[in-house]
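Undergrad: Pasting the structures in now, so scroll down.
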Structure 1
Amino acid sequence: MNPNASRQTRVQTRIEIRGLQVFAHHGVHAYERERGRWFLVDAVLDVPAPEEDELERTVDYTDVIEAICELSGSHRFRLLESWARALAEGLLARFPQVERARVRVRKRLPSARAALRWVAAEVAVTRKDEGMEVG
């Protein structure tokens with residue numbers, strides 16, 4: 001790597017986790033929270049690019065996967081929006097290198113009236129100097 005290049009530019013890395021299957025007890029209806037169901041979680045994390053080819057210089061996606069699974073079971077949410085926000089904020093809190101987290105939570109929604117694959121809620125949270133910003 002060119003040592004002068006890092007001083008002249010700022011390189012951003014995007015880490016993507018797509019289609020993580022998580023079993024959780026979330027939903028508006030009591031039976032959803034009691035029985036639980038499978039959800040799909042996508043997470044996109046923006047981090048500074050590591051200047052060295054070392055795992056310790058970036059975010060380990062296996063740690064992110066474990067955090068998503070842990071955070072998903074720590075509380076029962078009624079709304080996908082609330083759960084997605086809690087995941088995004090939780091990832092920023094656990095991984096100080098993450099500057100922005102975008103999380104999408106999807107669930108299959110069987111319906112007799114319409115054919116659809118899933119419904120989703122997506123939230124983006126950005127780290128600010130004095131805290132976090134949702135949007």
Structure 2
Amino acid sequence: MKYRSRKKGWKFEVYVARLPNGKYPAKEYLESLDKRTKAKFDALIDNMAEVGYIRNRDKFKFLEEGFFEFKHTRPHHRIIGYFDRKVQGRIILTHGYQKQSNKMPRAEVNRAKYIRDEYEKQVNKSQKKED
């Protein structure tokens with residue numbers, strides 16, 4: 001399987017998507033952050049895994065095409081993810097970036113789609129091997 005588990009909670013299990021080149025963009029981005037910012041993201045991800053939602057729109061927002069973002073302000077860091085369409089109770093984190101403008105950059109949406117598509121290809125391949 002081309003992902004690895006980050007957090008298993010009461011409501012969701014959170015995974016970090018792996019690219020074909022072996023990199024984990026969301027994990028690498030989180031690890032690049034300072035301790036305080038990383039701790040805040042870890043708390044948001046843990047809360048989502050345990051409770052199943054985040055009410056504060058300053059910390060969590062649904063985006064287009066099934067994606068959502070965990071948010072941190074000052075500086076404006078974002079971690080993008082989506083709910084797995086095949087496995088109920090699974091969240092996949094695609095990548096992170098530092099937001100520079102009010103709108104989500106088109107390149108980040110495209111990157112999230114690419115990572116999602118690559119993840120789903122790998123899952124489909126591994127399921128065919130198991131059959």
Structure 3
Amino acid sequence: MMIQKQLSFLLSKFPFSVPVGYKWIIMQSLAGFEPNSALQPWYFLPYEEIFLVNERWPFIEEHTQLYSFARRQDCDDLACFSLIDGILQPNVVVVHAWTPEGFEVSVRFKSFWDWLRNVVNDIEDWVEMYDKC
């Protein structure tokens with residue numbers, strides 16, 4: 001069970017229990033960990049690229065922590081798990097990173113599954129854009 005060892009290693013990066021959907025997508029090999037992979041234009045971040053957004057850039061909501069777990073390859077958007085006072089929230093926060101201010105919150109999805117449905121919409125747009133080329 002090599003995938004289980006890899007998953008355990010990846011999950012050790014997060015100081016909380018991640019949503020079950022995140023683990024399931026990985027276990028089913030439905031997401032890649034580099035650009036141009038299964039969920040293109042999105043990809044899950046490998047262990048060494050996962051980071052606490054608040055440590056890299058200041059954040060006004062001081063009780064909130066954002067842990068990046070996915071990135072959109074054609075821009076600087078990061079999908080993040082959100083913790084408030086150390087408690088994982090059900091929502092996924094997408095931030096536009098590397099701005100002059102550090103980052104901006106672009107959108108908040110109610111759940112990991114809502115974020116994933118949006119990813120499917122992004123895939124559709126991506127495919128249609130490249131089909132026109």
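FYI, it's all coordinate maths here, none of it is from the lab. In this text the structure is predicted, and so the values were computed from the model without any measurement.
Undergrad: The value 36 for percent of Cα pairs over 24 Å apart was derived from one model only; which of 1, 2, 3 is it? Present the calculation step by step, with values, prior to reporting the outcome.
TA: Details: 1: 36; 2: 24; 3: 27.
This value belongs to structure 1.
Undergrad: Once relative contact order in percent (Cα under 8 Å, 6 or more apart) is calculated for all of 1, 2, 3, which comes out largest? Walk me through the numbers before you get to the answer.
TA: On the way: 1: 22; 2: 26; 3: 17.
Greatest value across 1, 2, 3: structure 2.
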